[in-house]
Structure I
Amino acid sequence: MPTPIVLPDLGAAGTALSLWYADLGDHVLAGERIVEILCDHATFEIISPATGVLSEKRAFPREPVVVGQILGLIEEGA
């Protein structure tokens, strides 16, 4: 079962995905940065919740995102 990358509550409005640090098919480690989010002129890095392969992106640069949104999926053990 894939592990979702979920946008946490960053306490800011006007949130958008800035960039992905990984491409589809890349191996990622739990705890490494995977997504950058832009909020009210500040940036936040979202870390990978699991070790595996980035199998799906559900949000893309410059798109608005909301708290609780699934940004992508990681296939564990891949």
Structure II
Amino acid sequence: MIEIFGAISMVLAVTGVVLNNRKMIICFWFWMISNAISGWIHFDSGVYSLMVRDAVFFGLAIEGLIRWGRDKKIEL
């Protein structure tokens, strides 16, 4: 079961990168969901250093979403 969630997280992360390359703000939502799933997997597996990394990436995705949203409003 954990492999299925890992695969889902990977697909979401790659989709986030593709959307980022196309400069689509929705990429951050894909990354946040991916990082949340990965964080849960790493917590459940006892790999706490990777769980912390996922939490940091989750926070960075939130920051990116806020900054991109702010920049879009400025450009209009």
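For distance in nm of label points 7 Å out along Cα→Cβ at positions 24 and 56, the calculated result is 2.9, so let me know which of I, II that is.
Label of the originating structure: II.
Of the structures labelled I, II, one was used to calculate Cα Rg over 2.2 N^0.38 Å, giving 1.02. Name it. Clearly, the read-out refers to I.
Looking across I, II, the calculation of helix-only ellipticity at 222 nm (-39500 (n - 2.57) for each DSSP H run of 4 or more, over all residues; to 500) that yields -31000 traces back to II.
For the read-out relative contact order in percent (Cα under 8 Å, 6 or more apart), a value of 28 was computed from one structure; give its label from I, II. It must be structure II, since only it matches. Determine which structure produced the value 15.6 for mean count of other Cβ atoms within 10 Å over residues 8-15, calculated from the coordinates; the candidates are I, II. Structure II accounts for this read-out.
Read the figures in this text as sums done on the coordinates, not as results from a lab. Computed from a predicted model, the values in this text were never measured in an experiment. Cβ atoms are built from the backbone, for glycine too; each structure is taken alone.
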